Structure I
Amino acid sequence: MILDNHFSQERGAAETNDPWCSSTLRRLKEASPLSLKVALRSIQEGRFQTLDQCLVREYRMSLQGISKQISGDFCEGVRARMVDKDLAPKWDPPSLEQVSEDMVDRYFSPLSESEPDLDLPTKQREAFT
């Protein structure tokens, strides 16, 4: 269902001949498929969360992304763009269809004991009046 909707939206964007749509679609196709699904989930969840919850979620996602425990896509993207400058990253997995829900879920799971979650000083804030 999600992929059908994705391809339908992609066709619609391609048919508009709008430069912004074309440029955005091209850039999305260059991005890590896993990162695209993680970003989409983050946006969907963030709509219903407080700022503090969003910051904790983004912190988790960032650390999971650079840890290489789920995927090496972050490092591969840096390699392709900044180090070798070949602009040819080899994403793992290489397509949206191959990204499992489990992989996406792991980006949002609690961190290990050696890397505790973000602890925001919320008790020190003044209440809004």
Structure II
Amino acid sequence: MKPHRGYKVVFLPEGRQTEIAGGVSLLKAARKAGVKIATRCDGKAGCLMCKVKIEDETAGGVKPPGDIERRKLGSQLNDGVRLACQAIVQGDIRVTVPEDPLKAAVRRRLEEARRGHEDELW
């Protein structure tokens, strides 16, 4: 029997990816990929800071939520929101990590400045 390859985990919007064994949390996969996901509770579902969104077409790439995650997230689960510390990889998956608000604002400003500069050239 040949050994099973790892599962591919892609983190959006950066597009960073890693290959990870099944049974590992998305939080650990993110750390391996160099993707920062905020957390204060060290993966114990206490702070709710590690919310991510699972892309619909890859939702089967994580195990279904357990009792703790269902209680903490409630109806947000219907929108594909999961806690990275609790979502366990079991297949290839694409995950959107919410962008830090300050980082998002800076990125938008840079894009606007770039577009404005391009307009001046024409």
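Nothing in this text is a laboratory measurement; each read-out follows from the coordinates by a stated rule. Computed from a predicted model, the values in this text were never measured in an experiment. Cβ atoms are built from the backbone, for glycine too; each structure is taken alone.
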| task | Please state which of the structures I, II yields 15.1 when mean count of other Cβ atoms within 10 Å over residues 31-38 is computed from it. | result | II
| Of the structures I, II, the one that -9000 was derived from, the read-out being helix-only ellipticity at 222 nm (-39500 (n - 2.57) for each DSSP H run of 4 or more, over all residues; to 500) | II
| query | Among the shown structures I, II, from which was the value 27 of relative contact order in percent (Cα under 8 Å, 6 or more apart) calculated? | reply | I
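If you work out mean count of other Cβ atoms within 10 Å over residues 87-94 for I, II, which one comes out largest?
Ranking I, II on mean count of other Cβ atoms within 10 Å over residues 87-94, first place is II.
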